[in-house]
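Nothing in this text is a laboratory measurement; each read-out follows from the coordinates by a stated rule. In this text, all values refer to a predicted model and were calculated from it rather than measured experimentally. Cβ atoms are built from the backbone, for glycine too; each structure is taken alone.
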Structure I
Amino acid sequence: MQIPSRIEVESGSLVTLTWEDGTRTNISASVLRAECLCADCRSDAGKRRKALVLERPESIRIDGAHVVGAYAVNFEFGPGVHRSGIFSFELLRTIGTDPGE
């Protein structure tokens, strides 16, 4: 499993992960928020809240990022506070794009 050596949140709208092998991955705040699989986001009410937030992807921001153990990152999103999702390194590598693309 690849582990990020660096996690940077840029202007609250983009996260860039630099992996141990030197490659980089970019993920927008709206893509991250859409990929949240926490229990709240899987509930009916949470799905509705998430859909409302995703109607305005430009308003979604990343307010914080915290490594969880040796396998994941927890992101805090705004507007409103949403911080219950845990994103595995594997998932982040999969949903991200290469900055050169």
Structure II
Amino acid sequence: MLQTWDASGRQTLKLDSRMAKFMGVASIGWNNTGSTKSGTISDSRFSQYPNVVTFVCVINGLIDIGGYMPTFTISGNTLTWTFPRDAASQATRPNTVFTYGIF
């Protein structure tokens, strides 16, 4: 069993601890996908292992200023992103970079 401790003697890692598996990075928004309001990414690894937790993490982009940040859902093997506003303009489709994966 792999275990590590910090200088204070607190355990920081056990082999049975969950670790994130980053599966990809995507760029969406006006400069990347234009006026497209939504899109999908299919990846069989979302359901490859039992009891995994899927995640999406925005790593560059607006933090929901005025409700324009995209929303994300993962169902089965499909990640879906959607911009919530109907107007197709650069302001309502902010450039956003996100990573996704499992842990």
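Okay, here's what the table says:
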quantity: If relative contact order in percent (Cα under 8 Å, 6 or more apart) is computed and equals 39, the structure in I, II; calculated: II
quantity: For 66 (percent of Cα pairs over 14 Å apart, for residues 11-58 alone, calculated) the corresponding structure among I, II; calculated: II
quantity: Structure from which 2.4 was derived, distance in nm of label points 7 Å out along Cα→Cβ at positions 27 and 51, options I, II; calculated: I
quantity: Value 4.4, calculated as distance in nm of label points 7 Å out along Cα→Cβ at positions 3 and 75, assigned to which of I, II; calculated: II
quantity: Parent structure of the calculated result 1.7, given that distance in nm of label points 7 Å out along Cα→Cβ at positions 19 and 91 is the read-out and I, II the choices; calculated: I
quantity: Of the structures I, II, the one that -7000 was derived from, the read-out being helix-only ellipticity at 222 nm (-39500 (n - 2.57) for each DSSP H run of 4 or more, over all residues; to 500); calculated: I
quantity: Computed 125 for volume of the Cα convex hull per residue in Å³ - originating structure among I, II; calculated: II
